[in-house]
Structure formats: C-alpha cells, structure tokens
Structure 1
Amino acid sequence: MVIFGSAYPVGKLILNTSLPPMLMASIRMGVVFICLIPFFKFKIPEKKYLLPLLGFSLCMGTGVFLFMNLALKEATIVSPIIIGAQLSIPFAILISSIFLGEKISLQKWSLVFLAFIGIVLIGYDPNLKGEILALFYTILMALSYALSQVFSRYLKKLDVKLTNTYMAVTGCISLLIFSIFAEGNSLYHFQNINFITWLLILHSAILVSLVAHMSMFYLYKFYPVGQVMPFYSLFPIFGIIQTYFIFSEIPPLLTVIGGVIILGSVYSLQKIK
C-alpha cells in the first residue's frame, strides 16, 4: 500500500516536467510490457476469456492511467485525488453485485452511499473551486479501476503475467494513439525526457504497476473482490503523507472531513461479511 500511495505524488512530479499525460501513461504501459516479455509465453486464451480480457485491458491499461494522469495534470492539490480514488471500492462492490451476483446488504448500500457523500463534500470545498475537472477525472479513474477488478475475477484461471501483458500492450498502443491525435508532438516530448523523469517513470511502471498491481490481481485468484479491495483503502494514508513531504501539501478542512467519511465508509465496508 505504501507503493500504491507513491503513485500519485510521483505521477504529479512527472507531469510537472510538462510531459503530456496520455504520452506518459503510454510510456508507463510500454515499460510494463517490456518487463513482462521475458516471462510471457504468447498464446491466444480460450474464447470465453476474450471479452473479459479485453474489458480488463481497456479499463486498467487505458482507462485507469488515462484518467489518473488527466486528474493529476489538472490538479493543483494532490490529496483530493488520492482520497477520491477510494471510490473504486464502493464502485467495485456495486459492480461485483451486478456482474458476479455478490449480495449487498442494506448496511452496505448505506455505506456506499455515504462514501459518495464524502466525495461530494470534497467537491464543494471552496479551496477546490478550480479542481472540479480533476475530481471528475478521479471518479472516472475509480470507476475504471473498479471495473478492471471485476473483469479480473473472470480471468482467475489465467496466469497473471499473461493478463497483465495483454493489458500493458493494449494500454500502450491505445494511449499512444490518443496522445498522437489529442496532444501532438509525441516524438518531440519523448526525446526530451530527462534522466530523473525516466527514473520516476520506471518507479511508476515497475514498482506500482508490476509489483503492487500484479500482487492485487494475484489475490483475486483466491479471494472475492469485496474481500481484497478493502485493503486498497490503506494507500491514501501513505499517499497523503508522501504528498506532504514532497509538496508540503496540507489538505483543506472540508477535504479532510470528506476524506474521513470516505475512508470510514470503506473501513466499515471491509468489516461487513
């Protein structure tokens, strides 16, 4: 969870170098793909896995990193983005109920609703008047992440390296296409990445995407989404601490209140079996 938390301040540092967000996401996925090649044995999965694999690859490889980077690019304060990412947990519980048939009690419904109330409070923080678009991207990121977790449940019999290799190449190609058409000058920006920025990108790709994310996906082979996802709720604490040390950033009061509501709701959700 410490590694998950570092993804946001490190991502902001990278984007502060003027590297376009879509190109940065594409490069990150490209590095993940290159790292997985030695462990990847090419084969086409059975037909029943193709649609879930495509959904997982697009949601995780493209959606999560696209909206995460867009949110960080727009944000001047990182902590609301870190807290807002927690919406992936109530989203995952709702979606797993629809697609996997997992039952949601009235108590869970109440806590899910309370979590969304928390993000609304953050949105109304007067200190975040210019952050609405960033919060919107954060919600889309959380939804994409939740969808990827649910799709991964259909892929539990496939090797994690296989699913993540397909995810990485799908994300790399799709994000590069988006970057070329939406951002432009992709080759110029790529050639002007400095050494420190490359180190930060390698951190995001290897430690966050490979070590942290693949560990999560591996757990889905053995445990339900609703049991694994709550542990994901620990990362905002570490992320906000790291953000404080890197940017000397202290979250506004209403953001803290909304964050406490969200984290408290998520913590309570993990206590309900």
Structure 2
Amino acid sequence: MQGVIAPPRTTLDRTAAETPETPAPIVASWLGRIEYREAWDLQRRLAAARVDATIADQLLLLEHPPVLTLGRHADESHVRATADELERRGIEVIRVERGGEVTYHGPGQLVAYPIIALADRGVLIRPFVRALEAAMRDTCAALGVEAARREGHPGLWCDPDGREPRKIGALGIRVERGVTYHGIALNVAPKLADFDLIDACGMPGVASTSVAVEAGRRDERPSTDAVRRAADLFASAFGSHLPASIEWSPAASVAPNA
C-alpha cells in the first residue's frame, strides 16, 4: 500500500471524548519495505517528538531488506557469516541502542516499532514487554500457529517447553526519557536459511521458524502482502493487550518536520 500520510496527531488534537486520563489513540502506520537506517532515523526523530509531546504515540509496521542488527551490548562473535560473505550479499551489520543480541531482519518478516510514552498510559516496562509478546502470540494464533513465551528468553517460541523449541519472534526495545522505540520482529515467511548467518538470541544452535513453516507451507516465498496482513492483526492485538485504541494512518511517512 502506498500513499501520503497526514502529519502525526499532536497531543492537543484530542476529540471531545478524550481526556488527560484517557490517552489519545496510538497512530499505526504501514510503511512497507524500508531500509533499516531510514527506519532507525525515523524512530529516533519520532521518539524525540513524543518526548516533547508534539505527536501522539506511534506504531510503525514494516519489513526490511536483509540486515543484521546488534544490541548495544551484543557479542559480535554471534555473527557467524564472514565479513566477505556479508559484503558479497550486500548485508550490513549495524549496532543500535536496543537490548538483546544479534537479530536478522529481511523480507517476509513483520517488524513493529512502538513509539510509546509509557507514563502517559500508566504502563510499566515489564507489562509493556508482555503486551508485545502477547500481540505476537495472538497474531500467530490468528494465522493458525500456536506459539508462546519461553521463560528467560524474550520473544516468542513454538514448542517453548519441548525438546526442540523454535524461535518465531524476536524482541528488543529501548526506553529513553520514558519513550520506547525499537520493538519486535515476527517471522511470517522469511528465508529461514538467512538465519544461519547468526546465532539467533546469541544462542548457538537455536532453531528459527516462521508462520509459513509451522503452518506446513515450507515452500512459501517472502511476501510483503502477507506481512501486511500480519501487521493488521498485530496492531489490533497490541491495542487489546496494552490496552489502547488504534487509529490507522494512510501510509508512507510519519516523519515530523525535520
């Protein structure tokens, strides 16, 4: 979906029914496939604007071209691919501010970046993380796949307590001045072979999986349309678990004036 997004709502743009005790809706935006550095810069600008209370809370939904990201304290040794292989394939490795270890992003994977002022919603960080995990779980369930939390391992897993737990969703956030950014990555139908580039979660030997594989569609190719359908489900589930109302913006760019 392409189009032009209206400027993000300010905290002053409340309807008569909205009060200081009832936060404005979270504005959800589908951005399609977008380069990682572009989305990273957008997140930081939106987070700064949210701190200044010039925009409402945001939920950015998108997918990335292939890229590896490292959390601020991640161990680079968990990048298994050589520098030459990554250069040959045009895959950049980027260290960012979030927590967590190395993560792969690529086509066929839903990425969600919530830009949320936690105190305005009366939400602490642990319940916020649980809401993200629950939204991933509900998205999988709506797509016919059972998944759950795995104690001690953030994200979402298939058969988390079994002999061969498989990771289907990753989570790593950052909170600055009370506002969140970074977020989650849910494997809808990415190329799972690309996860061999890394030790997912910093855990050698961990298996990665996807909605497509768990649903028996092993030959399904990455599809932006499929990611968009998952984005709709995730936004609704996230709003339910936070809880918060979700207001969709048309699409393309939610950047405040630079």
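Every read-out reported here was derived from the displayed coordinates using simple, explicitly stated rules and does not represent laboratory data. What you see is a predicted model; the values in this text were computed from it and never measured. Cβ atoms are built from the backbone, for glycine too; each structure is taken alone.
Where does the value 7, 31, 36, 22, 4, 0 come from, among 1, 2, when P(r) over Cα pairs in 10 Å bins from 0, in percent is the thing being computed?
Working: 1: 7, 31, 36, 22, 4, 0; 2: 7, 32, 37, 19, 4, 0.
The read-out was computed on structure 1.
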(request) For the read-out helix-only ellipticity at 222 nm (-39500 (n - 2.57) for each DSSP H run of 4 or more, over all residues; to 500), a value of -8000 was computed from one structure; give its label from 1, 2. (result) 2
(request) Using the calculated result 25.5 for mean count of other Cβ atoms within 10 Å over residues 108-115, pick out the matching structure from 1, 2. (result) 2
(request) Work out which structure the value 41 belongs to, where relative contact order in percent (Cα under 8 Å, 6 or more apart) was derived from one of 1, 2. (result) 1
(request) Figure out for me which of the structures 1, 2 the number 9.5 belongs to, where mean projected area of the Cα convex hull in nm², for residues 52-163 alone was derived from the coordinates. (result) 2
